[in-house]
Structure I
Amino acid sequence: MIFSIAINFIGGITVAYFSEKQRKKLSKYTLWVFVAANVLMLVYYKYLNFFVDILDETSFIGHSSIDEILLPIGISFFTFQGLSYLIDVYYEKVNPQKNLVSLALYISMFPQLIAGPIVRYIDVEKQIKKTKHFHWSKFSEGIERLIIGLFKKVIIANQMAFIADFVFNSESSFGMTTYWLGIICYSFQIYFDFSGYSDMAIGLGKMFGYDFLENFRLPYISKSIQEFWRRWHISLSSWFRDYLYIPLGGNRKGGLRTYINLSIVFFVTGFWHGASLNFIVWGLYHGLFLILERLFLGKILEKAPKIVSHIYTLLVIMIGWVLFRANTLKDALHYLDNMFSFTAIDNIEVLQYFSPYFIVVLILAFILSTNIKNFLKSIFFGKYQKTKVLLAFKYSGYILIFIFCLLELGANNYNPFIYFRF
């Protein structure tokens, strides 16, 4: 990370210097050099073992494997932050940061360093320059958001993980119902795990006086895969849109080129998540449905009843999550085969997790991943939500939730965030 800070600090100043001197071509070459330095660092730590393993499997003359390279936590995120800074400096969207400490603060900002959201320099440039003053209202807002995120992770995601891990990691055979239950639980787990982390990052940012952009907007209420990617991991999808899809030509160079660009973007999106064929296939799978929706499927979905569009979208998403979660591509295909098989008998072992507590959490997961929560909020609170009695009730609720989360953390084994691995 120190090396990343150093090369981006030098790169930003150098790229801007040549631009100011009207030497645009030299500025562009300099940009490419520093972009390559960032990308090569990411490739070395994250993908070198993957490429060597492929060589081992395909080489006829043999190839000696290198020692396993440990992945530095957060490298996928702070590398993309550095790249966005350099590119925005080149296009003169931001001024180069000439204070090393300020750029180091941006790249190493701890609330979102480990697992996102990806914060662009253009979104926090003024906030970094501005002298911070303590505001109790913003601090308390940050605490509320932090507790909400903690609740999502510790209470919902961890509880969903018990069944998801049991079904995906078991060597036993189950019936179709159990496999569907496993992927439903994983769908809730990954959403509440990652959106919970994002909420905590946004909350911690507010506590220190920084505003980070939202990273999730109820993705499971989407009526198409295009809409899903406007609601899921927004900081990543918008990053790829602005720094890869649009520079490739976007949709400005005809239909065929648009589909090629989408395929490239979603290949890279999958590969960004991990050095595995599973992630590559998962990315291309989503890219395929985006292309189909542009070709003809989107028009059909617009005319179809909303419930049909929702079912289609959730089905595509959950099948994709099987590719994302399974250990290998072979395991994913085996899981999908069992999801649509009517022959196997359900194994009752999974029922050991069906406690009243789990059922309550499952219902909460459903409510909190849809618009139902806003509907219930308007009914129970409405225009009276800022009265002193309800505010006291609200803050008491946050305190109780926080204590409950701490008790859960103390009672169970450590369960790391899913996105740590990326």
Structure II
Amino acid sequence: MLGDYRIEGRRAAEISASIERAVREGALGPGEPLPPLRELAQHLGVNPNTVAAAYRTLRERGVIETAGRRGSRVRPRPATTGREFIRVEVPAGVRDVSDGNPDPVLLPPLAEAFAAAAAQGDREPVLYGHAPVEPELARLARAELDADGVPDGPVAVTSGALDALERVLTAQLRPGDTVAVEDPGWRSVLDLVPALGLRVVPVGVDDEGPLADDVRRALAGGARALIVTDRAQNPTGAALSAARAGALRSVLAEHPETLLIEDDHGHHIAGLPLHPLAGTTHSWAFVRSAAKAYGPDLRLAVLTGDAVTLDRVRGRQRLGPGWVSLIVQRALVRLWAHGTVDPRAVANAYTRRREALMAALARRGITAHGRSGMNVWVPVTDETGAVARLLHAGWAVAPGARFRMSAPPGIRVTVSTLTEDDIEPLAEAIAGALGGAGEAQRTYV
């Protein structure tokens, strides 16, 4: 059964563990069909209800999917392995522009801020029962949210943007609910949603954000939630324009019960104004991460939203980790309040690199996308070939398969560490990689 691999177990937990182990180890590949429920039950000598329970557990964990009469099969990108398996190994001597990291030179030094925060902790030890949010951090965050037009709401602190997204989704949805996500979109979200037992429906993206007609179809088709990246969308660099935000608000107003989640991870690096959607629906959440502007290792994001959603998130957080370290929160306050980072200068630096690369590609007849943030998306026809030829030319780019579901292929280039001297050689290498295939470019939606 299933080639050389034998599914084992007498109990539902044992059967599901056997299948999950096979997926993790590669014995069962993405898309591989599983035995019909009754056939596997007969093979194992168990009740069909036992196998049904095992398959249900695997669906809820995002390992398998079931498509009616076509039966159950391993997900094309199962949560057990995730999209990290679609990656480029960067050999010595090859320039890595695939990683999506900020420029370390543009990140602030941390030592002084953490020393001051630790000293405050020595004077005023944080013990169980302490308020979970540093008041000054809440004040700073709320002031900027107010200035950007984000509706008033409670403030919570989470361990990064993805932690916030997971907590909001689990607070409001149940396994089997459908979530509309951007395509192309952030690979971690594309893995997280099915891992929570939720269904994914893709919505197309162009330079101005999610397409309103796609969102309308997704919500009319039963999607319970929508996740939108406001600026610096990963991987395309899209940013919500005022016109697109207005169109999306009109769509959301037709579906006021939708859970709206906005990810503004590009705060302080995007270089474009925010056009929030928050408040259009009854349930909403808005998250801002400190990772891109202040450093990924801070693992900190600020979350706000409607009172019910935030109450559920904070309640569940109390039962788990409890809170995000006050030392980290206080360090971020010092970085934020004392002007350690100049958001305009950081955004301008990324904008110059992004626009220089796109201009160099345009001179070679290649269309690229990147309105904001630190990434440029180049639509291609032969994604695998383009990645391989660029690697041979000395450049490692991210394959688009890591970021898309039904969207056309492409490659993502992170411009964070590019210098002026890098632009022309990289553009020439991309042109050579695409020209070598004789391929015609196509749009990314």
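Throughout, read-outs are computed from the coordinates displayed, never taken from laboratory work. Here the structure is a predicted model, which is why all the values come from computation and not from measurement. Cβ atoms are built from the backbone, for glycine too; each structure is taken alone.
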The value -12500 for helix-only ellipticity at 222 nm (-39500 (n - 2.57) for each DSSP H run of 4 or more, over all residues; to 500) was derived from one model only; which of I, II is it? II
Entry that produces 0.85 once FRET efficiency 1/(1 + (r/R0)^6) of positions 223 and 335 (r between Cβ atoms, R0 = 35 Å, to 0.05) is calculated, selected from I, II: I
Consider the structures I, II: one of them gives 0.45 for FRET efficiency 1/(1 + (r/R0)^6) of positions 95 and 407 (r between Cβ atoms, R0 = 25 Å, to 0.05) as calculated from the coordinates. Say which. II
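Ranked on distance in nm of label points 7 Å out along Cα→Cβ at positions 39 and 279, which label among I, II comes first with the largest value?
Details: I: 1.7; II: 5.6.
Max of distance in nm of label points 7 Å out along Cα→Cβ at positions 39 and 279: II.
Just checking, which of I, II has the largest value of mean projected area of the Cα convex hull in nm²?
Working: I: 25.8; II: 23.4.
The maximum falls on structure I.
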